[in-house]
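The data blocks that follow each hold one structure.
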Structure 1
Amino acid sequence: MDRHKAAFATIDEYLATFPAEIQERLREVRETIRAAAPAAAEKISYGIPTFYQEGNLVHFAGYKNHLGFYPTASGMAAFADELAGYKHAKGSVQFPHDRPLPIELISRIVTSRLAANLSKSASKNGRGKLGGKVEVDE
């Protein structure tokens, strides 16, 4: 089965399709994301695990030789120096299975993405940084 073309209802269903050692790494990333964005919703989007809060935060996926992490182009740009040692593209990075996961870096990327989404949402809704209506003197 090509798991990236299959339709999964939950992240648990997705994870269950992998060998145990890859499942463990995927679960570690999932828990890291949950800890960094505890109010984020989990869903399957683009056929892979996704965390969503005021827009997509990050996606991740398992592969035979690496774990794919998708923090969007802005998430990649903000941490470009720290991600330089990994194979990457504009909005994605590959964490090889033969290297430890950079859990602390993943956590910081998620925190940064969450702050960006919340800020963007507040701006769109006419709210200030603290979430209240912006007062305008006339």
Structure 2
Amino acid sequence: MNLVAALGCGILFGVGLAMSGMTDTERVIGFFDVFGNWDPSLAFVMGGGLLISLPFFQLLQPKLKGPVFGDVFRVPDRTDIDGRLIGGAALFGIGWGLTGLCPGPAVAALAHLDVDIIWATLAMLAGMLAADQIDRLLDAGKTSRA
């Protein structure tokens, strides 16, 4: 049942991204072109997402006994800022700015069967796999020194 719920949420998210135009790489790149032909529509999409999610996380979630399809709510609990976070955020931003895609819209945009989007998504997946391997090597180095 958890996989069905995850699939349903993913489909709903992808449809929302497509309907809002966030799978259009030109629109996303236009959002980053602040000093040129700026397209503010991405800010409205993000703002709309915040208007929906912020009340839930601030008001409703603390009153719920638990999620419908899980044991506990998994909310990030780390507050530290380290080199891995800054480096990952920088790489994410660079990739997003260069391609106009982040992971959610990239997967949703695969429905267009555009060769450039397919290559960008494959490169993104390769980067995720490489980051996972680098993490494992760094963690193994830490445990061998301890």
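Rule-based calculations on the coordinates, nothing more; no lab input. Small disclaimer: the values here were computed from a predicted structure and weren't measured. Cβ atoms are built from the backbone, for glycine too; each structure is taken alone.
Here the criterion is relative contact order in percent (Cα under 8 Å, 6 or more apart), and among 1, 2 the highest value is seen for 2.
If distance in nm of label points 7 Å out along Cα→Cβ at positions 10 and 98 computes to 2.6, which of 1, 2 did it come from?
Working: 1: 3.5; 2: 2.6.
Comparing all candidates, it corresponds to 2.
I have -22000 for helix-only ellipticity at 222 nm (-39500 (n - 2.57) for each DSSP H run of 4 or more, over all residues; to 500), calculated from one of the structures 1, 2. Which structure is it? Structure 2 accounts for this read-out. Work out which structure the value 4.3 belongs to, where distance in nm of label points 7 Å out along Cα→Cβ at positions 66 and 114 was derived from one of 1, 2. Here the read-out was taken from 2.
Of the structures labelled 1, 2, which one yields 1.25 when Cα Rg over 2.2 N^0.38 Å is computed from its coordinates? Of the options listed, only 2 reproduces it.
Figure out for me which of the structures 1, 2 the number 2.5 belongs to, where distance in nm of label points 7 Å out along Cα→Cβ at positions 50 and 106 was derived from the coordinates. For distance in nm of label points 7 Å out along Cα→Cβ at positions 50 and 106, the value 2.5 is produced by structure 2.
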